[in-house]
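A.B. asks: Below are structures written as structure tokens.
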Structure I
Amino acid sequence: MFSLSSTFRYHFYNSVTDMRKGFDGLCGLVHAELGRRPVSGEVFIFVNHQRDKIKMLHEEQGGFVLYYKRLERGTFELPRVNSAGKTCQIRWSSLMLMVEGITIEKYKQRCRYFINNSLPAS
């Protein structure tokens, strides 16, 4: 069952990843290359050189989960990264667009305002 949602933090690894890596190899990458803890509950995203395979590593209660998708045709459209670092945080919506193969040429994120309904009426 796909248990990922918008409540998690997603970290996209900017470098090419050897897709032969399993749980331990990817945990080693997260720890050594990214300086993060694989058991933090965050989701780490890895893509191969041809951009036709993607792996997502996530630790949940009871152990690690590894999501793996291989495309039969085409490539993943990688997120635009403004960071020179080895990783960048991406949004759930960007991940879903990437996995589903949807490319948006031009978009604008509209502001959303928080309305506090808990205040007493005056």
Structure II
Amino acid sequence: MKIEHVGIMVKNMEESLAFYQNILGLELRNREWLNDKVELAFLFFPEQPSAEVELVYGGPVENEGIVNHLAFRVKNIESELLRLKEAGVKLVDEEPRTILNGTVKIAFFQGPNGEKLELVER
């Protein structure tokens, strides 16, 4: 398992993109609307392209916090979900979902303190 990305809730996507790109030096990898309310932007450091910062616009910040979730990259999401389920981990997604035009599979689960965690298979 590796760190995949950290999701950060933002109030203004343009302002946040400018900050993360112009001030911190991240590059934009992908940007898209997940649905009619939520927009995602994935950024990375050229020196570490495998880990991303995901900006999430339009979600309920008051319910989920500013740092929304921690994601882990896996090779086989189905087998990892089965392993977690067998270990008694609370799964939010029993089956993986696909995003980014079907190129990425994701599934959320909870840590022991209710923290939001995600598996990602690219």
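A.B. asks: Quick one: Cα extents along the principal axes in Å came out at 63, 38, 33 when computed from one of I, II, so which one is it? Please report the intermediate quantities before stating the final value.
C.D. replies: Numbers: I: 63, 38, 33; II: 44, 32, 26.
The value was obtained from structure I.
A.B. asks: Sticking with this structure for a sec: For mean count of other Cβ atoms within 10 Å over residues 46-53, which structure out of I, II has the highest calculated value?
C.D. replies: Details: I: 16.4; II: 12.6.
Largest calculated value belongs to I.
A.B. asks: When distance in nm of label points 7 Å out along Cα→Cβ at positions 6 and 102 is calculated for each of the structures I, II, which structure yields the highest value?
C.D. replies: Once distance in nm of label points 7 Å out along Cα→Cβ at positions 6 and 102 is worked out for each structure, II has the highest.
A.B. asks: Right, something else. To test your reading of the models, identify which of I, II gives 4.8 for distance in nm of label points 7 Å out along Cα→Cβ at positions 22 and 110 when calculated.
C.D. replies: Corresponding structure: I.
A.B. asks: Which structure, out of I, II, was distance in nm of label points 7 Å out along Cα→Cβ at positions 14 and 70 derived from, given a value of 3.0?
C.D. replies: I
Taken together, the values in this text are just the output of simple stated rules run on the coordinates, not laboratory data. In this text, all values refer to a predicted model and were calculated from it rather than measured experimentally. Cβ atoms are built from the backbone, for glycine too; each structure is taken alone.
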